[in-house]
1. If mean projected area of the Cα convex hull in nm², for residues 53-236 alone computes to 15.3, which of 1, 2 did it come from?
2. Looking at FRET efficiency 1/(1 + (r/R0)^6) of positions 77 and 117 (r between Cβ atoms, R0 = 30 Å, to 0.05), point out which structure of 1, 2 has the largest value.
3. Comparing structures 1, 2 by mean count of other Cβ atoms within 10 Å over residues 173-180, which one has the largest value?
4. Using the calculated result -500 for helix-only ellipticity at 222 nm (-39500 (n - 2.57) for each DSSP H run of 4 or more, over all residues; to 500), pick out the matching structure from 1, 2.
5. When distance in nm of label points 7 Å out along Cα→Cβ at positions 37 and 205 is computed for each of 1, 2, which one produces 6.2?
6. With FRET efficiency 1/(1 + (r/R0)^6) of positions 13 and 29 (r between Cβ atoms, R0 = 25 Å, to 0.05) coming out at 0.40, pick the structure among 1, 2 it was computed from.
7. Can you tell which of 1, 2 yields -0.46, -0.92 when log10 I(q)/I(0) by the Debye sum over Cα atoms at q = 0.08, 0.11 Å⁻¹ is derived from it?
8. Given that mean count of other Cβ atoms within 10 Å over residues 69-76, derived from a single structure, equals 23.9, which label among 1, 2 identifies that structure?
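Just so it is clear, none of the values below were taken in a lab; they were calculated from the coordinates. Not measured: the values here are computed from a predicted model. Cβ atoms are built from the backbone, for glycine too; each structure is taken alone.
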Structure 1
Amino acid sequence: MANKSAVILWLYHTDLADEFVKLLKPHEKYVDIFLGVCKDHDNRQVESLFKDNFSNVYLEYLNNGGTDILPTLNLLEKCTDYPYLFKLHSKKNNWGINRQVNWRALLCNDILYKDNFHWTLNRLSQDHIGIVGSNSMIMRNNEYTNISKIAEIVNIVGLDYSRLRIKSFIGGNIFAIKTKLLLPFVNRPKLKRLLSQEIGLIKDDNAGTYVHSMERLFGYMAEYNNKTICGAPCKTQIILNPTIKTHRLHLIKLYNNECYIQENPNVYGCILDDNDNHMEISWKNQNQSTIKLYKKLNNKYLINYDYA
């Protein structure tokens, strides 16, 4: 465990196992993996894949309840001594105005992919930072329908809600955190019972839920402990655009060959071509895909050929 971080991965969707192996394999010597799988599924292929690729995997078979929250709490009990924790899960539902954004890829990419992993750990080593997550998915003061459920959980775990002002959290619930910030939620049987009642796809459009309340409370623990949430990733490419006030936008390339604009992740696309001279992107945020060609300048800047 020395000098390692914990990775909690709730892999409900077993067909995504290979994707997470590819993400985690380059960081194998820096992490121990706490893998949760649904005990109702056929997990033989997942077991083989992780055991063939990692020597540092703890595997647990868990009930399908509490979405990704309850499995995370169960696995968290096994890794409270690690200084840092990556909380991951096999999120399949898309986000965005047209459900065009693969926010699993977006969220995992920004804290975990290649150099972003070490950049994330470097930020967490700084005393004032409590959580690192995708900058585009940092939500503030957005409790939606969950106010009463949040109050109920706060009472169970003994937190002083009045200390919170900004109330930031990571939408999508994939992030890296100082593990000690989550200790108030460890070994809480009543909280587990409440979460276990929420089974399957849970939505909070009509009424609050315990799982959506916990998503927020995980993020609140940074502010509660006088820490900040740091936005990732470490690097972006700059799109020069003279038609907007700032004259620039920040493009983030994802490991799945898709991309998004950091200022507005609804602007999400697929990279059709990327070479030394130009990048071609099919943007998915319109009713019909729009293909744009960008000229590269000094391998850092992109400019739409419409303005070149």
Structure 2
Amino acid sequence: MLGAFKDLFGKKATDLNKKEFYDGKGPYVYKLTSKTADGVSFEGNLKSGADAVASDINLNFKDKEMEVKNKLDHKSVFTVESNMFSVADGIDAGLKFVTPEAAASDNTALFETVSGSTTYKAKDLSAKGELVLKFDKDSTICPNFKDWSANAELCAKVMDDITAGLSITGLSLKGTAVSGGCDLGGIYKCGDLELAGHFVGNLTDNVPAPDKLSASVWNQATKETAVACEFELNKDSDVTIKLGSQFKMTDLSTFKTKLTLAKSKPSLDFAWIHKFEGKTLTLNHNFVDGGNSKFGIGLTIDA
């Protein structure tokens, strides 16, 4: 069956050029995970940097019939997301609740947003529709929503090795004015080679405008080596190019490199990932031409 839009078009190239590298959010990253035999999993994340500290805890449950995700972050935003599988043939149903930030003292609403979604999955087709209601800050007793938006996505195999998809986000209607974002994606797969592309645009008060054009290539060159290239051209004619590689030195140790060219300013990234028994240690380094080196450390413990 086809997956979600975000997982189909260029995800392998994006993950290779993103995961384990220094992300600028903090030099120290800690993660603790635990899972029981009956489908209950726990995850705690902490990112500590010079400017800010971000953290969240997650308690999730999943079996053949349903999935429930609970997330509480450092701003006391509580998110509950539930999905019921196969409520009808090939159809899943979902609900999502998000509370306001604790620091927003003027917001007395029980929920910031409430979302409902329906997903249809088949062998060569997937479709999803979602309605998001945003509640007024004074809707403690009577839940009056002040705004709404809709999201939709459609993915289909147009040929045996080519898949195309359309994603619409933040679609809203105010009077006769329609606004929203649009992403048209496509991917070609041939063995261990993937070539993907995106055309992203937006509609503001019935006026369409292009946003960016991107393309990516991912290739599992050998059993130990994978390479990825990403190209992006935005509406301001700025070009960003990322060249990444991943080499599996042993079953426990992996080395990654990435060269980024953005606005004619190169930056170089390195990452070393080593697995111990139930633990993963990540060391990363970022160097920008004309700037200072930045180092990061990540630790994941599977309890």
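1. Numbers: 1: 11.1; 2: 15.3.
Source structure: 2.
2. Evaluating FRET efficiency 1/(1 + (r/R0)^6) of positions 77 and 117 (r between Cβ atoms, R0 = 30 Å, to 0.05) on every structure, the highest lands on 2.
3. Across 1, 2, mean count of other Cβ atoms within 10 Å over residues 173-180 peaks for 1.
4. Only one of 1, 2 returns -500 for helix-only ellipticity at 222 nm (-39500 (n - 2.57) for each DSSP H run of 4 or more, over all residues; to 500), namely 2.
5. Numbers: 1: 3.4; 2: 6.2.
This figure was derived from 2.
6. Details: 1: 0.40; 2: 0.65.
Structure of origin is 1.
7. Working: 1: -0.37, -0.70; 2: -0.46, -0.92.
Value -0.46, -0.92 for log10 I(q)/I(0) by the Debye sum over Cα atoms at q = 0.08, 0.11 Å⁻¹ corresponds to 2 out of 1, 2.
8. 1
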